[in-house]
Structure 1
Amino acid sequence: MALSLKQIEKISKALGDANRLRILQHISKKGGCGQCSEIQGLIDLTQPSISHHIKILIESGLIEPEKEGRNLKYTLNERLFKDYTASVTQLKF
């Protein structure tokens, strides 16, 4: 599915931060699923800063939150990654 330019922009902005890329890389290495507590141990940021980065990734659609007991786990939206890559590849300048 081709994404709109607005969707491409939102995803590109979300990917434009090293901390968010680290979060995505961590989730990917964990088989596409990661927990918030693991992310806090990975990145040397305050909890509110991590929450801000997670929120941006969720709003862009790159990860999806899922409640697991008292914790949240985040799953990569692999379909969106594929659609994003295909859409960017098809851009003509």
Structure 2
Amino acid sequence: MNGYVDNKEDLIKRLRRAEGQVRGIQKMVADDTYCIDILTQVSAATKALETVALCLLEDHLAHCVAEAAEQGGAVAEQKLREASAAIGRLVRS
């Protein structure tokens, strides 16, 4: 079972909202909207996706990594490396 199972509906709502924002940005570009207004919406969509990513990461740490840490050994090390890599990707983006 995935760690985000308890937050699945909230994540889907957030992703749908972000999808709507991206569609709105596409329409703004098609309609030749002022650049700064488009950039403002890009920032909002980016923030929405970052919120989803942080929620997924939190759930992963609380569920998958914590469970693996209890088991110890190679599985725990692998989950910690995965989490560290995911955090690195989020920080660099």
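Here is how the numbers come out for the structure above:
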quantity: Source structure (of 1, 2) for Cα extents along the principal axes in Å, computed value 44, 23, 20; calculated: 1
quantity: Among 1, 2, structure where distance in nm of label points 7 Å out along Cα→Cβ at positions 32 and 72 as derived comes to 6.9; calculated: 2
quantity: Winner on FRET efficiency 1/(1 + (r/R0)^6) of positions 16 and 80 (r between Cβ atoms, R0 = 30 Å, to 0.05) once structures 1, 2 are ranked, highest first; calculated: 1
quantity: Highest-scoring label, criterion being distance in nm of label points 7 Å out along Cα→Cβ at positions 8 and 48, among 1, 2; calculated: 1
quantity: For -27500 (helix-only ellipticity at 222 nm (-39500 (n - 2.57) for each DSSP H run of 4 or more, over all residues; to 500), calculated) the corresponding structure among 1, 2; calculated: 2
quantity: Structure from which 3.7 was derived, distance in nm of label points 7 Å out along Cα→Cβ at positions 40 and 64, options 1, 2; calculated: 2
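Coordinate-derived values only; no laboratory data. Every value quoted in this text rests on a predicted model; they were computed, and no experiment measured them. Cβ atoms are built from the backbone, for glycine too; each structure is taken alone.
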